[in-house]
1. One of P, Q was used to compute semi-axes √(5λ) of the Cα gyration tensor in Å, for residues 7-54 alone, and the answer was 20, 13, 9. Which one was it?
2. Tell me which of P, Q gives 0.30 when you compute FRET efficiency 1/(1 + (r/R0)^6) of positions 39 and 207 (r between Cβ atoms, R0 = 25 Å, to 0.05).
3. Where does the value 1.9 come from, among P, Q, when distance in nm of label points 7 Å out along Cα→Cβ at positions 175 and 199 is the thing being computed?
4. I have 4.2 for distance in nm of label points 7 Å out along Cα→Cβ at positions 87 and 223, calculated from one of the structures P, Q. Which structure is it?
5. Given that helix-only ellipticity at 222 nm (-39500 (n - 2.57) for each DSSP H run of 4 or more, over all residues; to 500), derived from a single structure, equals -14500, which label among P, Q identifies that structure?
Structure P
């Protein structure tokens, strides 16, 4: 068991950068998980942490102690640990993992989403959570999307990342163009209701940017343009809410 008590420690500096820098995560191919829920989700998916980082005052926590038998452990004093934890009230456990690699060229999903420039970390995490919960297998993220492996997205995803394939910086225009099934975009101008579609076959939902929506080019590539009926006095839905409605309408039809 290694102990770190100084901000000058090279491992501490690396972990601190991973917490705050998307570039560092991309270049190293690593990220940090905060809390037992995410750490357990990773382990259950056979994503073995490279390192478990514990807060000194949490060493006697009975929930954490089993981790100490099977992983390399680093202990930090509370002040250092709290400074790299991405949450306001740290749980006392972090894990360093390698970001899973996905080969989108080998993926022919039956049920998936294409995300164009989803920028809000909370929306991104919520969408990925709905993707995993609905049984969809792949999420293809365009350039300009929030980093799916950032601490905020990971927290919002609640372990979803380890149940699906997350493809970053995808050419979603090409993917939508060549998708062997129905590609469906939501638009206020859609001529057909989502609830009137037959979603039992191979399906890919296209979800657009929170403010700008789906680009005209991508909208033109999709095979179906439809709308979610909104009898109330609202102009639109939150991107994550719209995604959940779409995904679970397919679940309803195929259950």
Structure Q
């Protein structure tokens, strides 16, 4: 399928999604969200894709935010509908039963930061910038920023960023726990692809169970979360990959993963 606002390519089991609106620093509008949603639905069904990388075109921005010109004429009902559209797209990425890596190549502001936070792992270049500057436009984050950010960096730091509309650099974001790694701009996609290649060699069915245990367990009490983990752990033993991996370990050889 041809898209107007995104690019997609597959490379040895890795799906690379590129937000492609460089004329507006990859800002997202309704079409972009609709196309991202459609693409990730296809990715979910595509057995060739084991891991996904999402990034932005150009060198200035991952996603500089949601298109302000588009939003400026909203009334309350239109804002609610658009926010629901954003949520649907973000939830699909968050719940995708495959690892998602965000490779942040510049500004990740507002909706861009929120899109990045839907990924499992965020890697950024040294020139990346993060923030939720919506307060400066007379609004608040509308695509899960008030919910995901506190869960990632803590409620006090999240409130400071959201209340002030401040922007932080990659080093600061790393120290807060928002990122897993910061690399030189020229090394960003190389690093993201290397990580994706490593994950693509793991059992996709076991990765799915690991992601389910983490995502479903993080917002419940500890005991409930551990029970979720027990169930996912138990389900591993119904897979061919568990049996093959343990057998290979005992036989001191590399397992033949079948993703079953």
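Read the figures in this text as sums done on the coordinates, not as results from a lab. Computed from a predicted structure; not experimentally measured. Cβ atoms are built from the backbone, for glycine too; each structure is taken alone.
1. On the way: P: 20, 13, 9; Q: 22, 12, 6.
It traces back to P.
2. Going through each structure in turn, the value belongs to P.
3. Values: P: 1.9; Q: 2.7.
This value belongs to structure P.
4. The correct label is P.
5. The read-out comes from structure Q.
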